[in-house]
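Since every read-out is calculated from the coordinates, none of them should be taken as a lab result. Not measured: the values here are computed from a predicted model. Cβ atoms are built from the backbone, for glycine too; each structure is taken alone.
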Structure 1
Amino acid sequence: MKGIRKYIILLIVGSAAFAALFAYLGYRSFHQPNETTVEQVFLVPNGQGLIRTARLLHESGLISNADIFKAGVMIKGQERNLKAGEFLIPPSLSMNEIMEILVKGEVIQHQLTIVEGWTSWQIAEYLNSIENLTDTIEEPPIEGSILPESYNYTRGTSRFDLLMRMQEQQFILLERLWDARDPTLPLDSVDEVITLASIVERETGLPEERAHIAGVFVNRMRRGIRLQSDPTIIYGIDQKGFLDRGLRRSEIEDKDNPYNTYQIDRLPPSPIAHPGRASIESVLHPMDTNDVYFVADGSGGHVFAETLAEHQKNVAAWRKIEGSRK
């Protein structure tokens with residue numbers, strides 16, 4: 001019996017020593033830098049547990065032992081705190097440091113840019129082409145309802161959530177700018193501001209001309225002169241917002257196109273694009289000018305005029321430029 005007891009005691013002591021040695025080596029491994037030399041992107045899908053995360057980390061070469069990673073995470077009580085998302089893992093990190101990254105949940109931020117003057121169709125096409133977003137936009141957003149600018153997002157974000165954020169940003173901007181508008185504007189609502197701003201956006205070739213063009217349109221509205229904007233006709237023909245040809249005379253004379261500002265005595269029934277912040281501000285605070293006409297000058301900008309006679313001379317000059325190019 002004494003021999004058996006001695007054997008059992010030795011076995012227990014040996015097991016304890018082995019466990020202590022294993023714990024020591026595991027601790028060292030858990031805190032030892034890995035051998036990676038470049039940063040890597042590591043994806044943790046929603047609902048993925050510790051076991052699969054440890055295995056994928058090991059397969060990616062980010063940790064040396066999946067069991068030690070699992071044990072270390074559990075000993076620290078973090079097995080339920082690992083976040084889902086797309087993470088950037090720098091080189092030479094220890095398992096402990098990788099665990100901390102996954103626990104903090106500081107996921108990779110991507111960025112997209114909505115271009116000023118894009119139509120709803122163009123925005124929907126663009127967002128649907130970004131592969132790391134979810135959900136598909138079947139119906140484009142209301143024209144003019146979002147604010148074109150750059151937006152950060154994380155992998156797996158819903159396209160609908162992004163559109164809502166863009167619309168919220170425009171609402172916040174308009175709420176701030178509307179009360180400070182020029183009180184003499186012939187515009188009665190925010191909707192009319194966005195509609196005119198969308199025309200200014202599509203007419204403007206140079207950023208510094210926005211306020212001047214806005215001033216021309218505001219003058220025309222005050223004097224009861226039709227806006228006569230080609231981009232509005234184009235939008236009425238195709239709400240994608242562009243044609244692969246010039247406008248035809250029959251299209252300019254078309255009275256059935258509700259967006260034809262050569263034929264209607266008012267703003268079109270809706271915006272023709274999504275205007276940017278600068279175009280909205282230019283409409284709310286247009287240039288103080290007597291000009292009521294403008295035409296392209298051949299260099300990407302426009303030449304402005306106060307009288308029809310002056311404008312006709314400018315148009316003739318533009319026709320010569322067009323003819324020489326053809």
Structure 2
Amino acid sequence: MKRILVTGGAGFIGANFINNILNKRDDVEIVNLDKLTYAGNLENLKPSEDKKNYHFVNGDITNSELINYLFQKYKIEYVINFAAESHVDRSILGSQIFYHTNVIGTNVLLEASRRFDVKKFLQVSTDEVYGSLGPTGLFREDTPLSPNSPYSSSKAAADMMVNAFYHTYGMPVVTTRCSNNYGPLQFPEKLIPLMTLNVLSGKKLPVYGDGLNVRDWIYVIDHNEAVELVFENGREGEVYNIGASQEMTNIEIVKLILNALGKTEDLIEYVKDRPGHDRRYAIDSSKIQNELGWKPKFKFEEAIQKTITWYLENKNWWERILSGEYQKYYNNLYGNR
């Protein structure tokens with residue numbers, strides 16, 4: 001039985017990871033540590049909450065006393081760090097919480113992991129640490145880090161710290177850097193759920209600038225299967241880029257969503273671009289494909305339809321988020337924050 005501390009497991013990617021891995025494996029015991037900020041939702045984990053090999057702890061990764069207690073109580077052997085403040089727009093409005101969580105929190109986890117001799121520490125990161133690409137080229141693992149937002153710079157700092165712990169202490173670490181995720185359970189502030197729910201609510205669809213910013217999109221299940229593979233077989237000290245080679249402009253995605261829901265483009269509203277908006281991201285994932293045999297299973301056209309259908313069929317889930325009702329579920333358990 002592998003005893004794994006998963007941080008940020010009540011968020012979009014982390015919850016999908018936990019539900020997926022516990023659905024198919026009984027050789028892991030997962031301790032899910034999540035602060036339950038606005039983007040954390042315990043309702044995301046209903047498929048897992050009654051499993052004997054799953055434990056939820058409400059807490060902050062920057063709390064070193066709590067982290068040490070969890071390592072001792074659950075005899076943690078592995079760490080997968082999903083926990084992060086991750087929304088670029090919010091980082092522009094206020095950067096301090098991003099550095100506190102993403103940098104200090106990662107350091108607290110690394111120090112505890114070193115103290116308790118973990119067998120592997122997996123840092124889940126982002127392609128945004130590489131900065132912005134021109135019309136051509138791809139991000140490789142050896143692309144210099146050049147972050148342009150408070151969010152991406154905090155993730156880059158955390159990645160560098162993870163690498164430092166490998167070189168200084170010989171800690172068994174590995175880092176994954178993924179492109180833009182989409183799929184079930186994604187918080188409505190992100191592009192695809194935001195546009196989908198705006199259409200369903202009869203609202204305008206705000207598009208930054210000219211809408212031609214390009215992202216490499218990957219279905220969350222493909223991402224998490226790659227994370228699991230790196231967790232099991234990734235080489236210590238290495239970085240693995242995870243991408244599906246499915247580049248789309250923002251406006252293409254918005255129009256696709258409108259078309260899928262039978263609405264016209266007059267709902268589109270172009271708005272002032274956000275500061276420092278990176279033009280293009282694109283991932284070269286040949287390393288993980290060649291070394292570990294991973295490749296994405298889902299094509300964008302198929303998975304975006306699955307995603308839209310999920311939001312159509314789970315109206316209660318997103319209505320509870322939009323109303324704030326979802327937070328009452330855990331406020332009753334853990335107190336108002």
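Tell me which structure, out of 1, 2, gives 0.96 once Cα Rg over 2.2 N^0.38 Å is calculated. Of the options listed, only 2 reproduces it. If helix-only ellipticity at 222 nm (-39500 (n - 2.57) for each DSSP H run of 4 or more, over all residues; to 500) computes to -12500, which of 1, 2 did it come from? Value -12500 for helix-only ellipticity at 222 nm (-39500 (n - 2.57) for each DSSP H run of 4 or more, over all residues; to 500) corresponds to 2 out of 1, 2.
Which one of 1, 2 has FRET efficiency 1/(1 + (r/R0)^6) of positions 112 and 144 (r between Cβ atoms, R0 = 25 Å, to 0.05), as calculated from the coordinates, equal to 0.85? The structure behind it is 1.
Match the computed value 2.1 of distance in nm of label points 7 Å out along Cα→Cβ at positions 40 and 176 to one of the structures 1, 2, and report its label. Show your work: numbers first, answer last.
Values: 1: 4.3; 2: 2.1.
That value comes from structure 2.
Here the criterion is distance in nm of label points 7 Å out along Cα→Cβ at positions 240 and 272, and among 1, 2 the highest value is seen for 2. With Cα extents along the principal axes in Å, for residues 56-167 alone coming out at 50, 31, 21, pick the structure among 1, 2 it was computed from. It was calculated from structure 2.
Given a value of 3.1 for distance in nm of label points 7 Å out along Cα→Cβ at positions 136 and 280, point me to the structure among 1, 2 it was derived from.
Structure of origin is 1.
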